[in-house]
Structures are given as C-alpha cells and as structure tokens.
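Visitor: The structures considered in this document are given below.
Quick note: the coordinates plus some simple rules give every number you see, no bench work behind them. Nothing here was measured: the structure is a model prediction, and the numbers come from that model. Cβ atoms are built from the backbone, for glycine too; each structure is taken alone.
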Structure 1
Amino acid sequence: MKAAVMGAGSIGGYFGGMLARGGHDVTLIARGEHLDVIRRDGLTMQTQQGTFNVRCSATDRPAEVGPVDLVLLTTKTYHNAAAVPALAPMVGPDTAVLCLQNGIDSYTSLLEAFPDAIVLPGAAYIEAGRLGPGVVSQAGDIVRIVTGGVRGSDVSHGARASEVCAAFRDAGVNAEASDDIAVTLWTKFLFITTMAGTTSLAREYLRDLLPRPEWHKIIVGCMAEIERAGRGSGVNLAPNIVADTLDYMESAKGAMSASMHADLMAGRPMELEALNGAVVRAGVAAGVATPINDVIYAALKPYANGIAPA
C-alpha cells in the first residue's frame, strides 16, 4: 500500500512508522529539523516492543508525493484550514483518507474538500509523544485504531475501511472496522472532551478534581450533557456510558492527562473548537441544552489561539 501521513508528529509518526516497518511505501509530511533528521537518519521509534529505526520517505511538499492509496490526517484540528487543502495532490479518485483527529466532526472538512474520495472517520487509542526531531515514542499497552464509513456512505467505504485495518494489523497495529463509527467517535469524545474541558477550566488535573464533590458533580454533568447531545444527534450510545466512563476515570488514579490542559498552561493553541465547542454546536443542532459546556467554551475561548492564561 502506498500511504502518506499529514502530520508526522507523535501519533502520525507512530502509525506511519509502523506501516513503513511493515513493508508499506510510506511518505511522512513533516517540516523543519524533524524533516531533516528523518531524511538523514530515518525515524526512530521508542515503543513498548523496543526501539527501532525506520527508513521511509519524508517531504514538506505533498505535490512531490502524488496520489496514494491511503492518507492519514493526524494534525491538530486547528491546522485543518491549511492541512486539508494541502492534501489535494495526494488524493486521487481511489484514495482513502483516514482522519484520526480528536472530535466528532473533524472529518467533515475532508468531505467538503474531497467529495469523491473515500473519507474514513476514525479514533486512535494510543499514548504517544515526540521526544525530539526524528524521534517518536509510544507507551502503555493500548494501541488501537477503529474506523468505518460515514453514516449513509456507499457500502464500498466499509469495505475499504476493512482493507485499511487489515494493512495496519499486518504492520502490528490493532485495528478494526466498525459498522457504526459515530458510536465510537462519540464514546471517545465524551471522555476526552470532559477531561480536557474540566481540567482546562480548573487549571488542575483530573486526579485532583474528582475527589471534590463540587467538581465531581461538574464532571458528571459535563458527560451527561455530551450523552444527551449525542443521543439527540441520533447516536446509539451505550446505556451506561456516563457511569462506565466515570468508573474508568476513577480507576486510572491520576494516570491520565489532557493535551488541551497542557497546551493551555504552556500558552499554545488548543483544540477547543473540536472538543467543547463541538458539544455546543451539536447541542444547538439537536435542541439539547449544554450549560456546563457553554461555560467551559466561553471561559476558554479567549485562550484558544495560544494566549497564555492570566
């Protein structure tokens, strides 16, 4: 399979590197010193299975790549205005575009830009990082991709999702195709968005907030709003999704952190629009009130573009 990765940082670097290690023809779209090191020394991957070096193509010019079988979109969502149009030279009539970004509607910009392509929304479950130029890391026991065709799409999209998942599995990555990817996206979204929104609002970690009754109530309320917005959007979420997600949060005992919280504290741009902003938009569209997410969104919006918190 010929593949390209737009956003070859932590997540994109790991999945692209694994495909290349599995024998696929992979080009990483990178820039700066990260690009220079990959070109010169290859991509170094520090994983639970060991450390290894992968040789693959890398460029900062998608036009040099041409149409591919598979494109992975793994940039932060706030880069989509530039990243999505940049994909155009790599997207042909038979290209599958796999969106592994946070959020429930991040892939919609791909549908608008490439109406004839096979757009596959997906969810990535992984603890990954970029340790430096040309070096990505993966920790923990969970590495998983779930993808599937957009609701109402041609049946061929589901078949293509299965082909893509098979390629990942052959490369050593757990991947599965879903008949209802919206449930997968919303289930992950409920967890990620609640953790990111509440910790960013409080400027504290989830492990510090959960034991406090007042914050426990807000965390549960935030999840309940997202559940109602999801059901109002026609998504058949699990009956006990809030209770099950809360159990998972409490069992983790502080082992989780939200990248949006880290970005806020470091003064970097945040994925607010793709997370709590998306809850607000979904609530309006479905006629569901989302007062907790409204407050989170309004309070954090002044910092969304990277202004350091006061």
Structure 2
Amino acid sequence: MISLSRDALEVLRTGSFCHVAAPTGRGPHLTPLVFALSGDRLWLTTSRGSVKARAWRRDPRVAGLVRAEGASVAFGGRVRVYDLLDPETWGRGVLRTPALVAASVRFTRKNARFFAGYAVDAQRVPLAWTPPGRVFVEIEIERVALVDDFGVIERRGRWSPSAISIGSFRARASGAPAFATLPEPIREALTGVDQGVLALEGPAGGAVLPAHVAEEGSSLLVAVPREALELAGCDRPTIRAALAVDRPSSWRARHMTGATAMGDAELVVPELLASGARSALERIARTGAPAQESALVRLRPRRIVWWSGWTSGTVAASG
C-alpha cells in the first residue's frame, strides 16, 4: 500500500463520485459510483449482478478517477469483494471485520444525502439498488497520480509511463454524431456536456483520466493531459477505451443521467506525429483543453451504455 499526499487525500475526501473501470473482454467498463475513503482504502458498493462485479470475479484489477475542484486523483489497484450471499468471501470478511465496520460507517456518513434520496424514492428503488442486492468493494491502491488540466502534479507507486502515438493524423468529420442513437431524452440531457472521464486499456491495468470532449462526425474527440496519457502505459497507438459523460445529482440517484461510449481509440500526441500536428492541435483546442499541454484520443464508439435514474440500456453507436 502506498502513502497518499495531503493534496491527494483532500481530493479523495471531498470528491463526490469515483469513476471506476473494470477489465472486460470488450475493453474497460466505466461507470461513476459513490464511495468513501476509510483508512488507506477506497470503499464502494455495486450491484451483485453488475458487469463490474462479474469482471472482478475473474480479474481483480481496477483503475479509477476521483474529481474535485481544480484537480483529480487517478489511481490503480486491486479489489476485494464482500458479499453476504457468497460463502467464498466470508473468511476474508471475518478477518477484515474492524475495517469493514469502520468503512461502512464512513461510507454511510459521507453519502448520507444519497440515502436520503433513496428514502424519498423508496417505492421506486429496484432491489439491485438496495442493500440486499449490493456487494461491498474494497480497493487497495497500488499507484496514484494527482492530475490537473496541464499535467501530472505528482505520482506515487507502480506507474510505467510510456509515450506512444499514431504516425499521422487526418480529420474525419463524416457520419452521424456519435451519440445520435441514444434515446432522445438522454441525448438532450447530455447536450452541452463537454467534460468527461476516459478509461484506457493498458497492459498494466490502464488508467482513468479527466477529459475534455467534442464530437466530430461519428467519432469523439477526447483531450487529456499529455503527461497523464503517458501514465496509462499503452504499448500500442490503437487500443480499446471507454468515455463516460454524465449529469450527476447531488443527492438523488433518480435524477442522474449519463452514457459511456466504448470502442477503439487512436492515441494522438501532436509532437510525435510525422504529419497532421496542426490539425490535431486544432481539435484539442476545440474541446476546450489547453492545446500545448494535451494529447488527443480519437474514440470510435461501437456501443453506448446509457442510464437515467435506475433505468439503463445499450445501443449501437451511429458509426
């Protein structure tokens, strides 16, 4: 377990949501969840039958991001799942009882406003969102980086930075907008959202990064801090990725709306391009990110998972 700096701890204590990515056969599965910091671990809950819970039974690696005012904490590590209905988890649950009790108390206190929202909407809450349908997840952090729009402020732990890019960049503005196939209320709710969270697949678990977003034809232009992109440790310039954009609620899950686009992504680092650097910089600027300090990830979604309150669905992307 690594030690956390005062600034990283402040972000983890004050951030409202944790975007976590679980490894799957289709690439990273990325969603926002409420969480709490207890001791030196992150704690969260998820539905017993969720994609994340199933993925973590096969592969306990996790990458994630917590955003706060002015900075974000990107992290990677491993999970332990505690499930009252799974006898295989009971042994470690007994051994970790003091930590589990402390984490449960802290989780409840930190997210009390959301539990109040559940109480207001009690007759509408599905079983999967109630305690009997949830599992408790402990994240042991192995690496952490404090990131802002301009780069990496500090990093600790087992990162393997690497800089890689496609060789040349050309604009592709054809096709219907990437989110055109979303249900109309979801699409309307997400109109104007120009910031998101990007999960990148990597050989050591990848990374989850803060992002600025713009649509260009059927592709999504995603700008991330160049130094932060290097933390993902990507060994190929074309990888699988997921981008989450959402409109959160401060206390009612019923009012949360968002979507995660999943597909293939090209890594574009302007200074590593043999041609097309000016075009790449123009598209970074279009997202609102600082062009000189950013890299571009061009995502071609294959499918999009959307959610609105407790309802969710999956659609094929327009491309």
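Visitor: Looking just at FRET efficiency 1/(1 + (r/R0)^6) of positions 64 and 288 (r between Cβ atoms, R0 = 41 Å, to 0.05), which of the labels 1, 2 belongs to the structure with the highest value?
Guide: Structure 2 gives the largest value of FRET efficiency 1/(1 + (r/R0)^6) of positions 64 and 288 (r between Cβ atoms, R0 = 41 Å, to 0.05) among 1, 2.
Visitor: Of the structures labelled 1, 2, one was used to calculate distance in nm of label points 7 Å out along Cα→Cβ at positions 32 and 80, giving 3.0. Name it.
Guide: 2
Visitor: Now for a different question. With relative contact order in percent (Cα under 8 Å, 6 or more apart) as the yardstick, tell me which of 1, 2 scores highest.
Guide: Comparing 1, 2 by relative contact order in percent (Cα under 8 Å, 6 or more apart), the maximum is at 2.
Visitor: With helix-only ellipticity at 222 nm (-39500 (n - 2.57) for each DSSP H run of 4 or more, over all residues; to 500) derived from the coordinates and found to be -6000, which of 1, 2 does the value describe?
Guide: Among 1, 2, the structure yielding -6000 for helix-only ellipticity at 222 nm (-39500 (n - 2.57) for each DSSP H run of 4 or more, over all residues; to 500) is 2.
Visitor: Computing distance in nm of label points 7 Å out along Cα→Cβ at positions 16 and 48 gives 3.0 for which of 1, 2?
Guide: 2
Visitor: Let me ask you something else. Here mean count of other Cβ atoms within 10 Å over residues 240-247 was calculated and came to 23.1; which of the structures 1, 2 was it taken from?
Guide: Structure of origin is 2.
Visitor: As an exercise: FRET efficiency 1/(1 + (r/R0)^6) of positions 72 and 184 (r between Cβ atoms, R0 = 30 Å, to 0.05), calculated from one structure in 1, 2, equals 0.95. Which structure is it?
Guide: Attributed to the structure labelled 1.
Visitor: Can you spot which of 1, 2 the value 0.15 was calculated from, given it is FRET efficiency 1/(1 + (r/R0)^6) of positions 24 and 216 (r between Cβ atoms, R0 = 35 Å, to 0.05)?
Guide: 1
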